[in-house]
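Only the coordinates and a few stated rules stand behind these numbers; no lab work does. None of these values were measured; they are calculated from a predicted model.
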Structure P
Amino acid sequence: MDTFEAISNRRAVKHYDPNHTLTPGEEKKLLGAALLSPTAFNIQQWRFVVVRDMEVRKQIRAVAWDQAQVTDASLLVVVCGDVASWDKDPVRYWKDAPEPVREFMIPAIKAYYENKPQVQRDEVMRSCGIAGQTLMLAARAMGYDSCPMDGFDFDAVAKIIRLPSDHAISFMIAIGKSTKEAWPRPGQLPYDQVVLENGF
């Protein structure tokens, strides 16, 4: 599918065929695309919790306003981020770079993130958002639909998936084969209201 077609056709779909499954190859292709998403300093903070166990999915659905896509979609991905990833062996993020680049980038990571908890968390959310969009567009390009979700109890889901204390949940994404079309777009803002030239 053409990239612009995938962007145009991507919608938040709520109804999925609960009997449909993605093949292991499709799943790896989909998540592999997300791993190519950009991150500041190449830190790759995102962690994708793929919830396969239906009992766990039912627990999540119970704290997610009973939204059917949590259990009916082929994949449920909790998009999380390691907030402390900047300080966990940062050499690995630049191990294949030329030595002068490594010598510059690795100290720059510490200078940018150290003692800046808001920056650390903000960067995780930015990175997860970019990766999540990549995941949804890849799904659409493969003929699947998706639904980004933040309508759930974040603390409860964190407990269910045993989220480490130095991680944060950004949002969830349901992916699968739709059984009902999304509503028509409910009200796009005009181009000239959101695209500004040289400032506000």
Structure Q
Amino acid sequence: MNFSNHLETAWRSTLAFIGPLLLLTVVQILVVLLSLGILAPVTTAGYMQSLLRALREGRTPEVRDLFSTMSLFLPLLGFFLLVTIATMIGFMFLVLPGFMVALCIIFASMYMIPLMTDRGMGIIDALKSSWAMATRAPVTDQFVVSLIYLIVIAVGTSIPFAILVAQPFATLFILSVYRQRLGDTPEQPRISENEGEGQPPPPPPIG
């Protein structure tokens, strides 16, 4: 896997939609805080689907996208409650087991939400497909993807306001990998009309 290409795609897309992405991220954080985390799973689904459409179609993310997947509220809330309980049990023993549980969950379920919103899968089928995509050879690629994601989010949360850029960048990185795993044709969003297009070669001389 060419990680640099996925990172570049994520960064270019972040810059291309920086204004809407900042607004979308701020609103999601506020909604999560005001709802005491209850709306975190379902707004994350809307957030990821919005960014996937930006990556795939060049569509500008909108705040209303956060609430576009409300039909997934109950299954996602149940899943995230189970994940939270499992992670807390891991941390009850030692810090390392807690981190190992969290890493395993991220590894296994990284593509679950995009599969649910993009492909209309149920949570069980999406989790199975996510696991199959994550364990596709070479498995080390998925470990690197998970590590990059965690590093970006960790840096974003350690620097004031950096999460506003780190969160969309990390999400777009994951979605870029998701598209490759899915066999989707990678297409860059249109940032400028003729950016990256080469000029046609001159006609050969006559005679």
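Could you figure out which one of P, Q the value 26 for relative contact order in percent (Cα under 8 Å, 6 or more apart) was computed from?
Value 26 for relative contact order in percent (Cα under 8 Å, 6 or more apart) corresponds to Q out of P, Q.
I have 51, 27, 21 for Cα extents along the principal axes in Å, for residues 54-133 alone, calculated from one of the structures P, Q. Which structure is it?
That value comes from structure P.
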Check your understanding: Given structures P, Q, which gives the highest value for volume of the Cα convex hull per residue in Å³?
Key -> P
Check your understanding: To which of P, Q does the computed value -23000 (helix-only ellipticity at 222 nm (-39500 (n - 2.57) for each DSSP H run of 4 or more, over all residues; to 500)) belong?
Key -> Q
